[in-house]
1. Work out which structure the value 22.0 belongs to, where mean count of other Cβ atoms within 10 Å over residues 358-365 was derived from one of P, Q.
2. So distance in nm of label points 7 Å out along Cα→Cβ at positions 142 and 326, computed for just one structure, reads 3.8; which one of P, Q is that?
3. Out of P, Q, which one gives 50, 29, 20 for Cα extents along the principal axes in Å, for residues 174-293 alone as computed from the coordinates?
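Quick note: the coordinates plus some simple rules give every number you see, no bench work behind them. All figures in this text were calculated on a predicted structure; none of them were measured in a lab. Cβ atoms are built from the backbone, for glycine too; each structure is taken alone.
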Structure P
Amino acid sequence: MSAPQAVETVYRIESPRIIAAVARIVRDVGLAEELAQDALVAALEQWPESGVPDRPGAWLTATAKHRAIDLVRRRETYARKLAEVGRELTDTVHDPEPADPEDIDDDLLRLVFTACHPVLSAEARIALTLRLLGGLTTAEIARAFLVPEPTVAQRIVRAKRALARAGVPFEVPYGADREARLSSVLEVIYLIFNEGYSATAGDDLLRPGLCEDALRLARVLAGLMPKEPEVHGLAALLELQASRTAARTGPGGEPVLLADQDRSRWSGLLVRRGFAALEKAGTGPYSLQAAIAAHHARAATYEDTDWAAIATLYGRLAHLAPSPVVELNRAVAVSMADGPAAGLALVDALAAEPALAGYHLLPSVRGDLLLRLGRGPEARAEFTRAADLTRNARERALLLERARTAGESAGRQAGEPAPGSGD
């Protein structure tokens, strides 16, 4: 490839590590990103003439770190900064790349916890994480979430300012603070995956790029924190959910319900990776959702699914992390284990939940249960209401089609539980 192509490719791959290494010196993720981009500009200027270096990632890292050190020297006396960061800064000057790869991993872990700090809103954490750790441009993030590019740019700028204003340290927290911050990190990765797995709005059901970004982040985090069971639980959940991607849409991009999916199209590699991660998982919310997804992966056919076990796991999940969405998914599992009437009773009990007032899957699930009970006209009304609530064009088309046929047939067609819940 040409030198500019090489620069772009290497930067996209290496930028999280470069930013993390520089942030360790300047203690400011916004400034670290600017210095990393300065190194990118230097590469675009020099590589076409000098050629692509043998270790392009190390070249970019060294260039960014040297610029960081120069900045530190200009801002403060060298002696004062040297006293703060000690021998680490001196070593950085003479060594273009840390001798111990674990040093890089430590920096990357600090960057993960900084980008996902709870002082930021969920939207800001997602945008900043995709920018710093996913290597996505502002335009790419805006396209992925169907929001204006200036909105994403503002979120990123404000996030950096908020971190600086709050004096968030560039470090991996410990004790109770670490547990709270880890929860935020996992939530961000989970939300990114969910938006890719079942897009909130737009013309496409899936946004595979977001799923891939979240899966990569989960794998990186599992490698950086191998002793955290819930990190492996999240990785297992995403691996298993992502294994179904090829089967979840038809040739024209239309949704394919879980009951109708061709399981031979599920990725065996991702299923195996999910099972391997599940062996290291614990009993937290993500681990329980992964266990639910594993039951689906083990079933050779939809009819072979152990719905009773899934309903039990949803019960445990509801006790551990109460949520109306979890209860809705439990109702689906109960309907498959004990019959649609049992599931409908649980769904009807959720009708007054404020959190589900505009949630299109509530009437969608209710419509499915009514259809299985032979109550076609009522089912048609529920599917129509669900279609009115969704902002995703593919889901709306599916729901309108189900509404059209609901009065013609009372046959069973099980709906797919809410995305991201270990359906």
Structure Q
Amino acid sequence: MTVTETHRAIDAVWRIESARVIAGLARIVRDVGRAEELAQDALVAALEQWPQQGVPKNPGAWLMATAKHRAIDHVRREQVLARKVQELGHEIETGGVNPEPDIDAALDDDIGDDVLRLVFTACHPVLSTEAQVALTLRMLGGLTTKEIARAFLVGETTIQQRIVRAKKTLADKKVPFEIPPAGERAERLASVLEVIYLIFNEGYSATAGDDWLRPTLCEEALRLGRVLAGLAPRDAEVHGLVALLEIQASRSKARTDANGEPILLLEQNRSRWDQMLIRRGLAALDKAMELSDGAPGPYTVQAAIAACHARARVAEDTDWAQIAALYATLSDLMSSPIVELNRAVALSMAFGPDVGLQLVDMIVDEPSLKNYHLLPSVRGDLLAKLGRYEEAKAEFDRAASLTGNERERALLQDRAAACARGEAPER
């Protein structure tokens, strides 16, 4: 194996194993930042040794063992310091110094629980959403700072600062490395799910830049969702989110043409949808529905909407009335103008564009949608279907001015141009 091939193997192993290694170390050193440093030391050792010695038969175990030795050295240094304090008479009688832990036994404890602790720590509410996303991709996704910065189209320094500040905040606030108590778990888990959802959405429909899709983010979000489903197998919304991501991801290959131009849902070649991902998604949806006991949460309902599309072999077979009903259910669970906008689209497909336009016009002045490009985009589409091309052109022009994605801007400009010619734009 060449040096280049070895480095590729190390990258692949790190992407898969880093979360387990960092999580195992964090429980021992009680500091996520220090745990990552120790794990990185093990990675450096692999980069130094594997090109000469070859990739071990069990590379993940090698990384864990190497990192474990570094953690033992670190804890023993801390214990020596603690003993010196004891010798000086401090904290001896107060019980402030904890008994020395059984390091080897602790490091060999249930790794699944460790990863779950890391998930909750990276998404702790003391951190901003941006920091949670960056730290999650770094700690659990194994992405480099450069990869995260490229995915979100921000400077590498910006991402690096977010991660550094996040780790410092966790340390300063003394955030415990633990699965939160039952009373806090649901709220904290909701934050975890939101972060994974945000990561996937940014990959699925990039908010800015030249590319319509960022597959790396989709893949990482899906992988994190699957890991979480394994760690929290009895939570309905975890399976609901996984179902949603699996089904959405199944369309990826059909969403752009050979030149990277967007292909909208109703125009996609459904034979290119990944049937394995659809089957996995539908299975996860069944699990979510079973666990929800007749009261599905928002992610499960969104997965049910995605399933309606997945089950339609051709666009004309889509059960839009069912989708509209599901959006009504979703609105009851998490009322928002964006949900109403999506419901308007479903209503227009089920009962005609005039019905959808009535709902859109009810939210057109909603402050939170002032700069949301999909509002004028949807309104333009409905107006065009009603033959009101001049008004539709104005809406498409406005939508094009609001989007930060170059591919999407070009698509909207094409639709505006069709309206200017008095033609119905492509769907």
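1. The read-out was computed on structure P.
2. It was calculated from structure P.
3. Working: P: 50, 29, 20; Q: 50, 35, 18.
This value belongs to structure P.
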